[in-house]
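Asker: Pasting the structures here.
Values quoted throughout were computed directly from the atomic coordinates according to the rules given, and no laboratory measurement underlies them. Predicted model only: the values in this text are computed from it and were never measured. Cβ atoms are built from the backbone, for glycine too; each structure is taken alone.
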Structure P
Amino acid sequence: MKTGNFTQVINILSELTHHQLTLLKDKIDSKVNESEAYRQIDQCKQNESVACPHCGSMSIGRWGMASGLQRYKCKEDECGKTFNALTKTPFARLRKKHLWEAQVDCLNESMTVRQAAKRLGVNKTTAFRWRHRFLKASATTQMTEVSGIVEVDEMFFAESFKGKKTIEHREPRKRGQQADKRKKEDQIPVLIIKDRSGGIVDAVLKRNSKKEISEVLQPLVTSDSILCSDGANAYKSFAKENDLTHYRMIASKNQRVIGKQFHIQNVNNYMMRLRKWIGRFYGVATKYLPHYLGWNRLMDTSKDETPLTLNSLLCDGFYWKSLEE
């Protein structure tokens with residue numbers, strides 16, 4: 001806008017009623033937030049070379065603007081597809097960019113779907129879909145290595161088909177009924193690994209077996225680590241096969257600490273906080289359990305008052321896209 005036209009807009013503000021000023025302020029705030037979202041997208045992309053997300057080619061050209069984002073076209077004859085910075089990221093095709101910052105605030109405050117929908121002024125289905133789009137990359141990106149004194153233990157969550165209309169392999173539980181903790185098939189095992197530097201890794205297992213536990217621990221635990229666990233034989237076998245120093249806390253022998261520093265109290269405290277935090281959602285679908293585990297992990301390991309930022313979530317989304325490719 002030219003300076004003269006902008007001055008006319010400023011001068012006419014004095015003629016507006018309070019209601020009109022309020023409507024104008026809401027519109028301006030919406031545009032500012034939308035502009036900030038575009039700025040964050042550009043900031044995350046500025047250090048990355050633009051490549052075609054469909055074929056990986058670097059031979060691309062600009063192809064106009066759409067919805068505030070630069071579009072590109074692949075010059076490869078076999079491809080020729082168009083795309084923008086968000087294509088094939090968890091944020092692709094998400095609308096209402098002026099609400100993205102507010103959605104991150106809802107995540108930082110651990111809001112339920114209905115609470116988030118009310119604050120954002122959107123349908124609860126939209127709030128639910130956004131939650132898992134925003135968490136998809138960050139929640140599933142974990143540490144690749146733990147070292148030093150490594151504590152490991154497992155916890156169990158009731159198998160849940162929350163939101164699903166039909167369950168094929170068993171009768172649905174009535175509202176308020178508890179899952180049978182004695183039935184292994186009704187319990188989903190989650191392995192939690194924590195080292196003393198604050199690193200946390202979680203993994204949803206199909207079965208609480210020696211084979212699956214070893215497959216998770218093998219690439220994570222360094223050869224000079226000291227493993228601390230409960231008395232489960234799976235950990236004993238893993239430590240023996242990988243020649244690791246291993247301290248077992250046998251509950252039946254009332255063992256809690258060995259040598260003042262070898263214990264599993266840190267991982268058990270984390271599991272207690274996790275169970276308490278996840279309880280506010282009154283059960284989560286097993287399908288989305290990894291997202292909730294990652295959400296809590298991000299919240300618990302950060303020392304900031306706002307652990308999640310739009311910038312970090314966007315950057316994780318671009319990194320996640322590169323891994324998928």
Structure Q
Amino acid sequence: MVNNFSLILFIVTLLAGIFWVIDYFQWPFKSNEFIDKKNSTILVFLETCIKHIASIFPTLMVVFLFRSFCYEPFQIPSGSMMPTLLIGDFILVNKFTYGIKNPITQNTLITIGKPKRGDIAVFKYPKDPKLNYIKRIIGIPGDKVTYNPYSKKLEISPKCNNKKNCNNFLQITYTNIKPSNFIQTFNEKIETNDFYQISKNKDIKEGIRLNTRKEIIGKVNHDILLANEIGSQVDLYYQQTSKSRTSWIVPEGQYFVMGDNRDNSADSRYWGFVPEDNFIGKATFIWISFEKQESIWPHGIRLSRIGIIK
């Protein structure tokens with residue numbers, strides 16, 4: 001799958017590089033053909049254009065290399081990763097965590113590391129690789145992942161693919177459920193949800209208050225949001241052959257991902273697994289955050305959110 005933006009950036013950088021070479025060697029301005037035309041308006045205009053284009057080549061080269069192999073900026077467009085990531089957060093994604101890829105085709109050139117359970121990762125949506133998704137990695141190859149849609153708790157049995165270790169459960173603990181600062185409202189006309197932050201001490205006139213609790217998977221702990229008013233959607237879950245709708249065994253080379261906003265996330269529960277080749281990188285840093293709702297222009301800056309993603 002070709003990354004169109006990377007391809008365009010590569011072509012623009014290449015063209016600027018060609019002009020930089022022309023400007024550096026002063027070709028064709030040193031040729032005899034142009035000696036008698038040194039003072040011509042066309043030649044002066046041509047030289048000026050080449051110099052201007054050539055001057056941006058170093059900047060374009062740095063941007064292309066940095067974006068392709070180091071860090072790439074992404075915007076959080078939806079609330080599926082709340083409360084960890086909010087709508088309006090702009091993040092940096094570490095692109096060499098999982099390996100060095102061809103910036104155009106996204107094929108892996110050098111494998112550096114594997115996606116880990118608990119990572120917040122950006123990846124190409126398996127059903128439509130033109131779309132980038134961001135979720136938390138819950139299951140790694142060989143895991144048996146079970147999600148109870150009523151208690152809203154996970155069970156994970158590592159290395160269950162050989163069917164011998166399926167009774168060995170990873171330690172997962174949960175804190176008590178308590179009200180959060182997040183309110184969810186529903187717009188039935190356009191079938192969208194909006195999320196707002198309102199103090200727990202204030203009454204709400206519309207929508208529902210989301211609950212929160214801490215989920216601790218091994219050494220990884222994070223907060224999740226729950227909407228108790230939203231019923232079970234098990235009928236929509238992705239079902240593996242000969243498996244129940246609430247239990248999945250992660251195939252080799254693939255991963256099971258979920259959003260931290262558990263009742264408002266389209267994730268592996270609904271569409272299956274993410275191939276390792278689809279991963280772009282690991283979300284590591286919030287570099288700016290705007291106060292905004294989905295599909296609405298920002299109206300403020302949240303400076304307190306700038307920092308390392310935990």
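Asker: Of the structures P, Q, report the one carrying the highest value of percent of Cα pairs over 26 Å apart.
Answerer: Ranking P, Q on percent of Cα pairs over 26 Å apart, first place is P.
Asker: -13000 is what came out when helix-only ellipticity at 222 nm (-39500 (n - 2.57) for each DSSP H run of 4 or more, over all residues; to 500) was calculated for one structure; which of P, Q is it?
Answerer: Label of the originating structure: P.
Asker: Tell me which of P, Q gives 28, 20, 9 when you compute semi-axes √(5λ) of the Cα gyration tensor in Å, for residues 81-152 alone.
Answerer: P
Asker: Suppose you compute distance in nm of label points 7 Å out along Cα→Cβ at positions 17 and 273 for every structure in P, Q: which one lands on 3.8?
Answerer: Derived from the structure labelled Q.
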